[in-house]
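Novice: Alright, structures below, take your time with them.
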Structure P
Amino acid sequence: MLLEIENLLRLQDADKEIRRLQDEIAELPKRVAVIEHKLADTKAGLEKAQAAVKADEAARRKYDTAITDLRGKISKYRDQSLAVKTNEQYKALLHEIQFAEKEIAATEDKILELMVNADARDKEVKGAQAELKAEAAEIEKEKTEARLRTAEDEKQLIEWRAKRDQLRAGVNEDLLRHYERVSKFRGSGISEVRDHKCMACQVMLRPQIYNDVRTGQQTVVCDSCQRILYFNPANEMQALEPEHKRSRRHHPKIDAPQAWYYRQEYGDAGEVFLCLANSGGQASRRVFDMHTGRLIGDILIREGDFRHAFPEDITGAIRLNGSWTENDMENWGTEMPMTALDSLHVDLEAARYEMTAHGGKSKTSTPVPTEQAAS
């Protein structure tokens, strides 16, 4: 294995650890915010319980005042009854006295209800105070641990950045730029080769490329994902597992409103992925370069469903699994994301294996390039 490849492998490990530390450092303030939010909720619960106690006390004072006022009225009505001269006046005063007595009884019931609830209110306040005290201590402990973890992460981050700088110095500038450019878009810039495949994108390598990687005399790049390739004899796969040990490939529904296909030859474009979709009585076709994921040409719209609108594109193509919404593809712009591209490559490899395992290529595995198909 080339020394530069070994340095790139160590550099990739350093980059992964740096990203992990950066993510953890960025996550810690969010964790502290969650902790503080939890404490704020507990405080709010205590304040609510205390407010309920105060409200009950205010209501009790209000009822006591009302009873005092009503008893004053009763006393006044009784004094007035001694001086009345008619039976009707006496009955009227007696009615007022009875009404006031009923009001006193009703108000005393309300006071009694408040007294019964007072014990429950008191327990609720004491429970909330105890919970707040325990939670405050636990949260302060968690915040301290978070600060210590951040400090340790920042220390390790400095060390790993220093290691990365040393490793970068041991890699050719052009190769380093390529590695960093691919890492930015795909998350990793170097990939192992096993059993004739790039393990990152799962695409089979051409024999010459595979042999160049095995010899380890020069740097080789994957034609599909552009990652730098390396070979480790200790990890070489013996052979494909027997068919009964492989997970069975999911087959897309025949009547699905969207279908993805692979064509080995498509006019001047070469290998492509096709997306055909039905919507509102019309069919659309998108053509993507198999290796880069770039959109080729414009989106073509025809009347009818895609099987009748684009029969020339389906003929000789391999049906693949893929389901992205129109909004997803609109957001892609002129190039599909690497996750979607890699997914199609993995399914294409599985489809090819499936056809081989069943005794050779299927009737639709041989593309039929036509001028019409490339229009």
Structure Q
Amino acid sequence: MRIRDLPSEAPGHYRESHPRPYYIPEKLPVSAPIEIDDDLTATISDATFQLGRIDGISPTVDFSPVLYTSLLRIEAVETAEIEGADVDMDEVYAYHTRGKSDGTGSVSRDLQEVLNAEQALKDGFDAIKSGESISLALLRSLHETLLEGVRNEGELIGEWRDSDVHIPAPRRSQSPFVPPPPSNVPELMDSLEAYIQMGGEYHPLVDLAITHYQFETIHPCSDGNGRLGRILIVLQLLKAGYLSDPYLYPSAYFNRNKQEYVEKMRAVSEEGNWRDWIAFFIEGIEEQARDSYERTFELIELRREYEEQYQSQKTSHKLARNLFELPYFTANDITQRFNVSRQTAYNAIEEVEADGLVVEVTGQQRNREYRAVDIFDILERAPHR
């Protein structure tokens, strides 16, 4: 296949290989200056404002642990879904509620991918909050977590790939994209690490778009590149001071705009079109930050309603007020939390169920599980556009 000649603005070049040429991105920093025009400056400002809103509201939310967990799980579900996993939030909450699994000792591959993504996100955040830098060692460790129990035969975990990978083209008329050969990966990743650790050259959100493009173009792992790259986004936002907890789930935006996501990155590689990619990326950060704020505010308003409506010390009223800490539960959870008999727990559940606050989800007569209807409606609804 003949190598395409790329314009001088392209931040890389093609290298001959069979059956398709490799794309070799240049090391960071980007050699050609990136123009930040007025429209892009406004986009950066909007995203910064929205990030500030969600980080400002989070300390005021006294149910932040469940919000933290719920938004983290939304991100885990979305990032696994992009890679083809088919899991809903109920399955994830059911797994954690039951403690281990469904009682058979088995967990589906799709659910395991979500659980791994949830753990990797948590581990990454904990590492950064404890003072660690964003390093290749940390990324390799998170990669091990992501692929634990779900890797395919021959795939390396916690290491850079030792074989070629092909990325499907966004359109049929285009050839698949072939990232650099394994021999180029270490030096390119070293350059990426150095760029992140030195603080980049542009506004932090612009640098975030640049480093995400670079990571996905290098495609350093044999599998899990997308999941790891999206975790890196959240870790960089934390490191840059935009987030104090993972109240942002960027995978949902990329999931909704898969084709545009790939097309915009490919336009950087082949045309040097940084401007449109950066705008698309930062618009995603702004959109997801705004959505996260709106969901958080809706949860705050819902809790206020419940506290006004269910004020007594009856177990059913306590349960209603505690649904923000127990959005998915069993009767046994209620007996333990409120130190009541099983019959009292069942009576309380029946009362809140009759009020439409919870619904039973297993359809079983025994070992029943319940989800908080209004809370999950807020967490799982489509974003306002």
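Novice: Using the calculated result -18500 for helix-only ellipticity at 222 nm (-39500 (n - 2.57) for each DSSP H run of 4 or more, over all residues; to 500), pick out the matching structure from P, Q.
Specialist: It must be structure Q, since only it matches.
Novice: If Rg and Dmax of the Cα atoms in Å, for residues 174-293 alone is calculated from each of P, Q, which structure is the one that comes out at 17.9, 56?
Specialist: Considering all the candidates, the number was obtained from P.
Novice: Could you figure out which one of P, Q the value 1.7 for distance in nm of label points 7 Å out along Cα→Cβ at positions 94 and 150 was computed from?
Specialist: The correct label is Q.
Novice: A further question on this structure: If distance in nm of label points 7 Å out along Cα→Cβ at positions 86 and 134 comes out at 3.4 when worked out from the coordinates, which of P, Q was used?
Specialist: That value comes from structure Q.
Novice: Follow-up question, since we're still on this one. When Rg/Rh (Cα atoms, Kirkwood Rh) is computed for each of P, Q, which one produces 1.37?
Specialist: It must be structure P, since only it matches.
Novice: With semi-axes √(5λ) of the Cα gyration tensor in Å, for residues 14-181 alone coming out at 32, 27, 17, pick the structure among P, Q it was computed from.
Specialist: Q
Novice: On relative contact order in percent (Cα under 8 Å, 6 or more apart), which of the structures labelled P, Q is highest?
Specialist: Once relative contact order in percent (Cα under 8 Å, 6 or more apart) is tallied for P, Q, the winner is Q.
Taken together, the values in this text are just the output of simple stated rules run on the coordinates, not laboratory data. For clarity, every value in this text was computed on a predicted model and none was experimentally measured. Cβ atoms are built from the backbone, for glycine too; each structure is taken alone.
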